[in-house]
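What follows is a set of structures for review.
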Structure P
Amino acid sequence: MEDYDSLPFRKFTFRSEMDKAIHTLEGILKGIAIDKIINEKELMELEAWHNSYQRYLSRHPFNELIPLITESISDGYLDDDELKGILWVCNNFKTKNIYFNVVTSSIQRLHGIIHGILSDNRITEEEIIGLRNWLDDHEFLTKTYPYDEINSLIVSVMSDGIISSDEQKLLKLFFSEFVELDVSQTIDIDELNQIKNEITINGICSICPEIFIHDSLFCFTGASSRTTRQGLKNIIEALGGKFTNNVTQKTNYLVIGNEGNPCWAFSCYGRKVEAAVNLRKCGHKILIVHENDFWDSLEDLVDQSTS
């Protein structure tokens, strides 16, 4: 059987894969150190990345990174200088890939960060605070999956300052969606499968989204506490927006009705939310927003027009 790396198309995909590998490594390093403590399991997950790219030892930058990681973790400990040294190599690597952009690379780093956080099968308040700070520094990723979903979940989890057992499970299950579990040495797959039987993840509303009504296409699901669906359609169209009954690739906002829908949980809202989440996964910039945020945006419009 022909070796995968020798297949003709690999000359076109290898640079993108190198970019992803390095950005993911950056994220893993930041994730395992985000609480200032790197434990044995987190170190094992760094070693798992190191082992999975051994076959590229003759290629740059792996010919620098892999020996550096080998030396850094040889004593079973990764100090701050060693961590910074590996990150320095990562940060100075550029492939001149025409498909490279700051959004893609930052999302790949985000995947790595949550991989690093999840690697010891426990999620602490310090780790979530560190992740929240990273998200705050990368607000330009708004509307890019899964930035909004992760940001919204963290705001919900941290609202009372305590991460409960159920919230731990929710975080673990959602984070696992963005980790290559087949190359992990430490993440407890059995635990994740057990959690999947308890919790369903289908969607979540964005936190304080920017909503532009003029020329935007809106869809609605659930029941409104303030108006009928026809009333909502009339308001949107009167303000220069458009309304549709179905989620499509052209939809800009899916508004979730307030009546009977708990916003701050991964609850099953139905097929429209599922369709919107799937579109977001494919790169479409549709936002899932709560009805309260929609009405707040209307009030802001009224305030601006009367000021």
Structure Q
Amino acid sequence: MATLTPWSVFRVPDDAPVSAETLGTKRKFWFDRDGLKWLFKATRPGTGEHWAEVIVAELAEVLGLPHARYELAHWRDANGTDLAGSVTPTFAVEPHEIVHGNELLADIDPSYPPAGARYVRTREHTLDAVSGALRDGVGLPVGWSPPAGVQGPEQVFGGYLLLDAWVSNTDRHHENWGLLVDQAAGTRALAPTFDHASSLGAHESDHNRARRLATNDPGFQIPAFVGKARSALYASPGDKHPLSPIDAFRAWAKRVDCAAWLGRLAAVDPETPARIVDRVPAEEMSGPERAFALAILECNKGRILRAR
């Protein structure tokens, strides 16, 4: 396997912040770079959220999915603390603006829970609700050409859910998908997939990663770990727990043809994930983090394809 050049790490200027981002719980801000708005998101201490964002974006590219771009980054705050994180350019370029899932669902159902961290994981965030928001008058992502066999936004969203299942993304809540709306033209299009920081076991400790990779206990091995993952999507409002990422994809695939995405996952060269992970600089991702992420991808790919 050929060794590829490691990704560079962008140094965000100390005085870069222009405006704070209020969505979510992480430290983040918008800044100007090359005439475009970029978002810096700090990684929570002890996690690999920054490398998860970058790796999953590359995997989305491999599948042919429309996705936000991410780069590894560092920024020094006013206290002199160096913060690891990621940067991403806005995809809501004028005349478009992003309308998040919770806003869309509240327009359809006035009783839908309001915005805010307290309501991010709500039982009303069901597959039926999301499907209903993607049907009437919603187009394909702006500037994106679909692969063969993919025709509408519900099929594209099925690709997002397949990606979630592959990487064990546990954060597909109602502010982590949306539409790009052009108010003047009266058009609405599915936004690219974004915000995958809670993927690939990014919040595990290296101690637990190493134990899970070495253990002979089936209840602590990788299949058990990914089997416990939960998305932020529910089958119905009365359910006590959200669906797992793979069950969310399977349920979606029963209502929408996702064969094209399954075929593209099956065609991924087994060495491709390793080549992507190898591009993360050594100082940004430890050995156990690499091995654990690759084990998750291998395990989940088999689980997804066996269920076809």
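Rule-based calculations on the coordinates, nothing more; no lab input. What you see is a predicted model, and the numbers here were worked out from it, not measured in a lab. Cβ atoms are built from the backbone, for glycine too; each structure is taken alone.
Listed values, structure above:
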read-out: For helix-only ellipticity at 222 nm (-39500 (n - 2.57) for each DSSP H run of 4 or more, over all residues; to 500) computed as -16500, the structure of P, Q it came from; value: P
read-out: Relative contact order in percent (Cα under 8 Å, 6 or more apart) - highest-scoring structure of P, Q; value: Q
read-out: Comparison of P, Q - label where mean projected area of the Cα convex hull in nm², for residues 66-105 alone is highest; value: Q
read-out: Identity of the structure behind 30, 18, 15 (criterion: semi-axes √(5λ) of the Cα gyration tensor in Å, for residues 34-137 alone, calculated), options P, Q; value: Q
read-out: Top of P, Q by distance in nm of label points 7 Å out along Cα→Cβ at positions 146 and 162, largest first; value: P
read-out: Parent structure of the calculated result 18.9, 60, given that Rg and Dmax of the Cα atoms in Å is the read-out and P, Q the choices; value: Q
read-out: Test item: distance in nm of label points 7 Å out along Cα→Cβ at positions 18 and 170 calculated as 3.5, pick one of P, Q; value: Q
read-out: With P(r) over Cα pairs in 10 Å bins from 0, in percent, for residues 154-225 alone derived as 14, 35, 29, 17, 5, matching label from P, Q; value: P
